[in-house]
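S.K.: In what follows, structures are represented as structure tokens.
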Structure 1
Amino acid sequence: MFTPTLFRDRPRAVQVVLGGVVPLAIGALAGIMLGVAAAAYWAVGIIAAVGGILAGFEHRDGWGGADRGLVGGALYGIGLLVAHAIAGTDATVSLGSFPPLLAVFTAIIGMLLGALGGRLGRAARERSEVPAREVPSR
């Protein structure tokens, strides 16, 4: 079974890119797509959600995945709002009456997705471990 390198074992520069730059960039893409087409916005959101679950696999359990998901989700939401504001386009999907609250929602969703990925990854690692067999004595 494939076991990904744990996030904590990666070099610091890779941690910054995977844990910070990637969620921010995907959020920015979503913010741009928000002004283009609703379907494009939701497609980027689905890709981000899958990425959040997969990122959780790089942690030993759901708690570590939740921590990373919280940060990644917040950065995604911030990137989305900032890019949409810079683009200056009309939103094709409602951002609610107070758009900055979106970053809180994406942080919570990211936390849940990261926790799910961390838990699934832990369960997969536990299933792949083969317990030692007892050798019958003669």
Structure 2
Amino acid sequence: MIALSRAERYVGSMATLRKTKLVAIVDDDELMRSALQGMLKSVGLPSQAFESAEEFLNSGQHQQTACLIVDIRMPGMSGLELQAKLNAEHCRIPTIFITAHGDTKMRMQALRAGAVEFLAKPFDDEFLLDSVRAALEN
């Protein structure tokens, strides 16, 4: 039997984490979806992007999603409405909200409903990545 060093076990567990945990991106802005996917890919995190909350829900991917990055304001169902629907279905996905139109009331509503972060656009990429990593480790 070959013994693995602590570092080798850590790298192996991180590789497994990345392979098994999907980050879903829900934003009606195509450029934002693409930028977020590229950023996640650059650090080895698998992601799938959706242009609406309805598309995400209809995809069936919410069962495989370990972290959700979602815009607040979108045509149709808003990010807050998506969060409420998932919570009502007992589908608790660590959620990070991103918005260019947020206010204190929206932020508090999202956090009270279980969001792990609420970021104003433009946001710091490293802070978002740290938030995603933290969500995936829980």
Structure 3
Amino acid sequence: MTIHLHRSARTTAADPADQAFLLLRTVFTVAPIVFGLDKFANVLTDWPQYLAPWIDRIVPGTAQQAMYLVGVVEVVAGLLVAVAPRIGAWIVAAWLAGIIVNLLTIPGFYDIALRDFGLFVAAIALARLAESHHARAVARTDA
């Protein structure tokens, strides 16, 4: 005897995948915006210390000025996750990959690079969940 379980295309707040999507989307919206804005204030930390010397040498201006650009990119990435998570999550993942490369080239920051690798994987998970969430939404409108 074969039992087929059919999951409705309709999603609910009790669906673990929808919960995970909402949690990750919220975190990857809020965190980049907060960290991006802090690049202008340096309240959470002294951000220029996290810029690898080789990158500081190739970008024009000071390390703090580079952090201003980083801040703008992070705010835009967070907003993109909020409005278009299927695209924004991949942008955040790519951005985190760049941060990881940067941190791996600074002695003493390997622990932070490892933490950011976890965030990188979570951003990819959000991208995949966003794809599934979008597909279910399209299926609902087609039904």
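Every number here is computed from the coordinates shown, using simple stated rules; none is lab data. What you are looking at is a predicted structure, and each value in this text was computed from that prediction instead of being measured. Cβ atoms are built from the backbone, for glycine too; each structure is taken alone.
S.K.: Can you say which of 1, 2, 3 returns 1.11 when Rg/Rh (Cα atoms, Kirkwood Rh) is computed?
M.R.: 3
S.K.: From which structure (1, 2, 3) was helix-only ellipticity at 222 nm (-39500 (n - 2.57) for each DSSP H run of 4 or more, over all residues; to 500) calculated, if the value obtained is -25000?
M.R.: Derived from 3, not from the others.
S.K.: Hey, mean count of other Cβ atoms within 10 Å over residues 28-35 derived from one of 1, 2, 3 reads 14.1; which structure?
M.R.: The read-out was computed on structure 2.
S.K.: When relative contact order in percent (Cα under 8 Å, 6 or more apart) is compared over structures 1, 2, 3, which one is greatest?
M.R.: 1
S.K.: Identify which of structures 1, 2, 3 gives the largest calculated value of Kirkwood radius over Cα pairs in Å, for residues 68-123 alone.
M.R.: 1
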